[in-house]
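What follows are several structures.
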Structure 1
Amino acid sequence: MSHDFLPSQLPHREEEILKLGSILAPSLRRMKCSNAFIYGKTGTGKTAVSKYVLSRLSRKSEEVGGWIKTCYVNCRVAGTEYRVTASLCSFLGLNVPFTGLSTAEVLDRFISQIKKAKAYLIIVLDEIDVLVKGYGDRLLYELTRINENLEAGRVTILGVSNDLHFKEFLDPRVLSSLSEEEVVFKPYTAGQLKDILLQRAKLAFKPGALTDSALNLCAALAASEHGDARRALDLLRVAGELAERENAERVEDYHVREAQKRIEHDRILEALSSLPLHSKAILYVLYTAEKVGEKGLTTGVLYERYLSACGRLGVEGLTSRRVGGLLSELDMLGVVDAQVVSLGRHGRTKRIRMKVPLKIVEKVFLEDPYFCSLLPPPKHKSPS
């Protein structure tokens, strides 16, 4: 039931598997492959399909000579350009110090190792938008230019992103170097989610331990939230744990309802509590605006109020560009909604609003030593 489990079959992703496989198949004949971008919302099977195709490709490569090497790097986990490049080196058997070298030096070692191995290297950069938004597209540009200096071997890049507008952050030179194909993953429907859950339930639950109505409810709830398979799996897993704790014979609908409350509350509260100080300052500005009835703030107004909040907190504010990056991260987390709006001849801007309940945000601030003093004191009811 975990997100990391890779089943032997991926229901309702046959078309995407075939398309990605056809893009990468020329490498089995030592021919050029196109780079590709894989788009789709969270929980639509992007990572699972990428890993599935890579595993099948590696297996086939061993049968025909073994010159294909595959690398998978989660850019959110790796965090920095240096660590992403170091991870790529490790896939080629090259050990790089955890720190101490420049990113350029690590990249040079990586290129030298490719030349020695004469390998056809397929690199999957999962959540690549996180890396580009945080550090720019320099590393991506360097990776796309490697093939110009290779006499033997080839580097193919698969970028995986939750952001459909990711390419807007890329320099035109990077876009021209990529010459990529695109694979878009659509959200799962309720019926498709039911098939996925049924496949996993046969492995995870004893026969008769799960009612059909509970399974259908998990699929329906997840389908209503952008068709997220991870969400469906979490609901079923937590519902099963709750039923097990009360020694119930079967997982019923009320277990799923209780799992939904627990997951939603825990997920939001934990995510907000662990936000950095400046991200919380942005959230505080949106919280105070919504408390007085404002339905969203433009980026300019938000930044002015953010600087004012930093002054009250006694910390130095970040640049508007860095605040924009933090807003993108909050948008990715589902904490805020940032929509681009047109201001006519004044250009375009983003209108930001919160997507989480005010009560949860208020609870986070009350438990934070920095922000609890900024909140107005609670109103006490006068005795009747």
Structure 2
Amino acid sequence: MPGEFDPTEELGLFPDRIFVCNCRGFITKNNYLRDLCARFIRNGAHFYDVLVRYDELTAYVLGREEASAGNFIKWMVPFLKANGATDHLVDRFGAEDMQLMPGATTAVRYIASQMPSFINTSLFEHGMMRVSEQLDTPLYESYCTKMEMDNVQFSRAESRKLREMAETISSLRIPKVEYELNVPMEVDAADVKIIKTMDDIIQEQIPGMNAMSLMESVIPVTSHKKAYQLLDIRRQTNIDLDSTFYIGSDNTDFQSLDLIRDSGGVAVSFNGTDFAVRGSTIAILSKDSTVGAVFAEQFFSRGIEAVLDLARNWDREYLREAKFPDRNLVDAMLAAHPRKLPEVYIVDRKNVDEIAARSAEYRKKILGP
């Protein structure tokens, strides 16, 4: 809970800056939710991809008023249960499957020692508990998706029906068409089929089933929820958004990143998706998380201008010669990248398209689908 751990208060000081981050790309490497679907559902990885595609189409392409990126998290739960998943098995899967990014533990521990730190993630609570165990890091609070699937029971007939729906979803083809954020485009025929099929399943078939009760009991951390929680963190800490350092990487981070950037804080896309980059101040592409701590330390000690100055002068000679608040941290980052430094870009209107595409491609190479 907030206030349980505050290193600055131990020194008789009061924090004036905070750190908030997502999990995947900076802390975790693998796609835990996708892996979970692949574990329990036949052709589950593609099933997951279709749900995400429908989620993105309704939220960012069609711009439906009720849509919020990340709703797919609650849609997948009934299908997981119908295919044998239980709270115990999901928890055990998280313990076996969760993979941290190289340097993540060191980076998060270091940042948490400098300023109040929060994790704002779409992961199920089961998975977030396993992340916390591996990090073993005192944090102010972790926000994650609340879900309990054992509380709702399905009949055999309903489970069979849900499995049939899952097969229908898995049979849908995902086109290679990419849509630009807030740019009107004609929707591809294959995407139209996804929209019509998913609309029928989510809006017509599932209502009236016990699956609907389970779905509605899930409290997903969607894009809107992340932004609301960010505002709640501001209220709890009395620290404004211009004093916030936010690391995000998923589509669900776009609103939060955009909010921080427009408020004068530091919004960092770390191995981010196309949309994440479009909401950011700085984009970082790195196989190791230590670089995130380097930039967070600059922000904590010297503010946003020091962060931007570091990004402008991002080369090995500057990093070796310049004075830093913590020389050991920078040396550790350099040691983790002996041949090539992480890529760092200040994002603006002129380069955003190029950097967004570059980051999305790098993300697939480092993190997978």
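Where a number appears in this text, it was derived from the coordinates with a stated rule and is not lab data. What you see is a predicted model, and the numbers here were worked out from it, not measured in a lab. Cβ atoms are built from the backbone, for glycine too; each structure is taken alone.
Relative contact order in percent (Cα under 8 Å, 6 or more apart) computed as 15: which structure among 1, 2? Matching structure: 1.
The value 5.6 for distance in nm of label points 7 Å out along Cα→Cβ at positions 103 and 207 was derived from one model only; which of 1, 2 is it? Structure 1 accounts for this read-out.
A value of -0.81 for log10 I(q)/I(0) by the Debye sum over Cα atoms at q = 0.21 Å⁻¹, for residues 223-278 alone, calculated from one of 1, 2, originates in structure 1. Could you tell me which structure in 1, 2 was used to calculate mean count of other Cβ atoms within 10 Å over residues 71-78 as 18.5? The read-out was computed on structure 1.
Computing mean projected area of the Cα convex hull in nm² across structures 1, 2 gives 25.4 for structure 1. Comparing mean count of other Cβ atoms within 10 Å over residues 143-150 across structures 1, 2, the highest figure comes from 2. Each of the structures 1, 2 was assessed by distance in nm of label points 7 Å out along Cα→Cβ at positions 31 and 335; the largest value belongs to 1.
Computing distance in nm of label points 7 Å out along Cα→Cβ at positions 119 and 327 gives 4.2 for which of 1, 2? Only structure 1 yields this read-out. If you line up 1, 2 by mean count of other Cβ atoms within 10 Å over residues 231-238, the top spot, with the largest value, goes to 1. When FRET efficiency 1/(1 + (r/R0)^6) of positions 127 and 287 (r between Cβ atoms, R0 = 25 Å, to 0.05) is calculated for each of structures 1, 2, structure 2 comes out greatest.
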